[in-house]
Structure P
Amino acid sequence: MENEKIQILDPFRDISKGGKDIEARHSKTKDHVARALQECMMFSFPDWKRDISIWQHEFPTNIPAITNRMETAFHVLSYMKNWDARSLVNPLPYDSREARKDFLANLLSFKTNEAIIPESVDRLVKALRRN
């Protein structure tokens, strides 16, 4: 945030949508991301005055390629947790089954999760997170 930069991590090497030009492929995405982030910041910080739509944007290329579009959503959380604005600090060594397990464990263990989770399930979730 302090650098006023939006980074879009594109794990696909697919050139079918927008050709080889990654910026053309993601022109709408970066606009949607900027608009959504602007709304979130204004909601969270009513005195927010910075215009995110004019921030610099970049598309880092040093992230692992993903070929299966069905797995993308499960990798998003991991990318968000492990991206340090330059690279992924923890490699993603696991397959899609592990990504799904990690996604579920994170979802169920959010501190603000209001779901009543049975103690036995809670223990399993904690075990998933450790493994």
Structure Q
Amino acid sequence: MLTSDIVQMTMHRIDNYQRLIKLIKLKTIEEDRCTLPHKVMANFLDVASDEITRWLDRLIQFGMIEKLGPGSVYRVADTAEEVNKLDRMAELLVLIKERPDLSFEQQAGALGITMQELEALFGFFIQIAS
């Protein structure tokens, strides 16, 4: 069962991932890649550098960030679809938070997606929440 604590924690995690992606995108515009050390990224985002390391590892695992060679060299993956999954997941979590009574079919309808896409989002939710 999805408790409000799990939903809130996951929404916070998605927000953090989105902030990190935005930072990498901004730096990539300047140099075609982001070469900021983890500590500098952490300072920008006001978190511990070990958090940045974990977030980068997860975003690489999700296919949203690419690591380019040795060291701290990254860029956002070319597939906008993967990054948009975070937005879709955030929409789903807001819907669950605001309307916990909806069935899966109603959730899919409210989001304008198919049941198969909703199932994929729930699979992605499990990856993010774990």
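Any read-out appearing in this document is the output of simple, stated calculations on the displayed coordinates, not a laboratory observation. What you see is a predicted model, and the numbers here were worked out from it, not measured in a lab.
Observations
- Of the structures P, Q, the one that -23000 was derived from, the read-out being helix-only ellipticity at 222 nm (-39500 (n - 2.57) for each DSSP H run of 4 or more, over all residues; to 500): Q
- Read-out log10 I(q)/I(0) by the Debye sum over Cα atoms at q = 0.19 Å⁻¹, computed value -1.20, structure in P, Q: P
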